[in-house]
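In the part that follows, the structures are each spelled out as structure tokens.
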Structure P
Amino acid sequence: MNFLIFKRGLSNSAIPAFMKELFEKRSTFEGFDQLFTSKWKIVSAPENQGSCLIELKVDEKLINMNKTIHGGALASLLDISTTVALYNTPIRKLGVSVDLNISYMKPAKLNETILIDGKVVRYGSKLAFLEAKFYLKEADSYETKKELLIATGSHTKFIV
């Protein structure tokens with residue numbers, strides 16, 4: 001399986017042109033997504049497999065008054081990570097959200113790092129069914145262990 005490693009601003013000839021294009025658009029876009037895409041690192045995205053693993057450190061802009069990641073931030077990350085996973089399929093579409101559902105299990109604290117595992121469950125000509133799991137990151141490991149799970153979510157997109 002061909003795994004791709006991304007870092008914001010990194011130029012790597014092993015990254016397919018379609019993913020370079022998406023990340024170039026996201027890194028220069030000044031809208032709401034910039035809150036997240038300016039901080040994340042794409043750890044892996046097996047080419048055309050409809051998945052991605054994203055790493056993100058919880059900083060002051062993403063927390064609530066309890067100094068834990070805001071639920072709305074996780075919901076936005078659900079949207080963004082599953083959209084990246086959908087783009088990493090042969091259809092190369094971003095789609096528009098129809099439904100978003102998230103369940104929170106435990107918080108991630110300020111300065112902790114999380115992993116977001118975005119996946120395409122299934123897609124057709126009009127709808128895509130997506131999911132993401134959120135984990136606390138352990139030291140230098142990219143393992144996604146059940147005991148580190150902090151949230152899960154599903155996302156349905158209309159493909160345009």
Structure Q
Amino acid sequence: MTQTQAPIPIVYRLCINTIEPLLAFGGAVQTLFWPADFLAIMAHRPQTGDTPVYDVRTHFLYTSLTGAWLLFAYLEAVVLRLYPNDVQLWKRLIVPMLLSDVLFCHSTALAVGGYGELLSVAHYTSADWLVCVTTWPLVLARVAFVLGVGLPSSTSSQGSRKAPSHAE
């Protein structure tokens with residue numbers, strides 16, 4: 001089968017091949033080297049002034065998150081860039097990233113005390129706005145891509161690779 005001929009629109013390539021990998025790499029560096037700062041940004045509660053205290057015994061969790069974000073960065077900046085016209089491959093890689101996004105956004109709500117607090121934008125600090133601005137537009141770009149928004153109608157092909165044969 002041939003690769004889809006219409007390339008991925010520039011807005012998706014900019015978000016998914018450039019902006020997201022840079023942010024994922026930056027997040028990976030922060031969680032690996034400055035996990036206490038990451039925790040303070042993600043889990044503070046401005047209404048109560050409560051911020052969880054970083055415990056070095058939990059560093060392995062931050063290292064695990066680092067690995068996940070480096071995987072995102074590599075898939076987006078390298079693998080998807082190698083296949084700029086293969087919408088099906090992009091979708092196959094973006095769907096699990098989107099599932100990870102859903103859980104990340106849920107964990108963000110849990111970190112600040114629930115969805116009521118997460119949606120109380122009147123209480124947002126500059127750090128809260130930074131998290132929103134660097135998360136939600138990219139999540140929405142992935143949702144739009146998976147839904148086919150702005151993609152050429154000829155994207156129904158199976159991409160450039162054949163599925164492995166189990167008959168061998």
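In table form, for the structure just shown:
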quantity: Structures P, Q, by distance in nm of label points 7 Å out along Cα→Cβ at positions 107 and 123: label with the highest value; calculated: P
quantity: Ranking P, Q by distance in nm of label points 7 Å out along Cα→Cβ at positions 59 and 83, the structure that comes out highest; calculated: Q
quantity: Among P, Q, which structure scores highest (criterion: distance in nm of label points 7 Å out along Cα→Cβ at positions 99 and 131); calculated: Q
quantity: Ranking P, Q by relative contact order in percent (Cα under 8 Å, 6 or more apart), the structure that comes out highest; calculated: Q
quantity: Identity of the structure behind 9, 34, 30, 17, 8, 2, 0 (criterion: P(r) over Cα pairs in 10 Å bins from 0, in percent, calculated), options P, Q; calculated: Q
quantity: With helix-only ellipticity at 222 nm (-39500 (n - 2.57) for each DSSP H run of 4 or more, over all residues; to 500) derived as -6000, matching label from P, Q; calculated: P
quantity: Highest-scoring label, criterion being FRET efficiency 1/(1 + (r/R0)^6) of positions 43 and 91 (r between Cβ atoms, R0 = 25 Å, to 0.05), among P, Q; calculated: P
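Laboratory data are not the source of any read-out in this text; all were calculated from the coordinates shown. All values derive from a computational prediction rather than experimental measurement. Cβ atoms are built from the backbone, for glycine too; each structure is taken alone.
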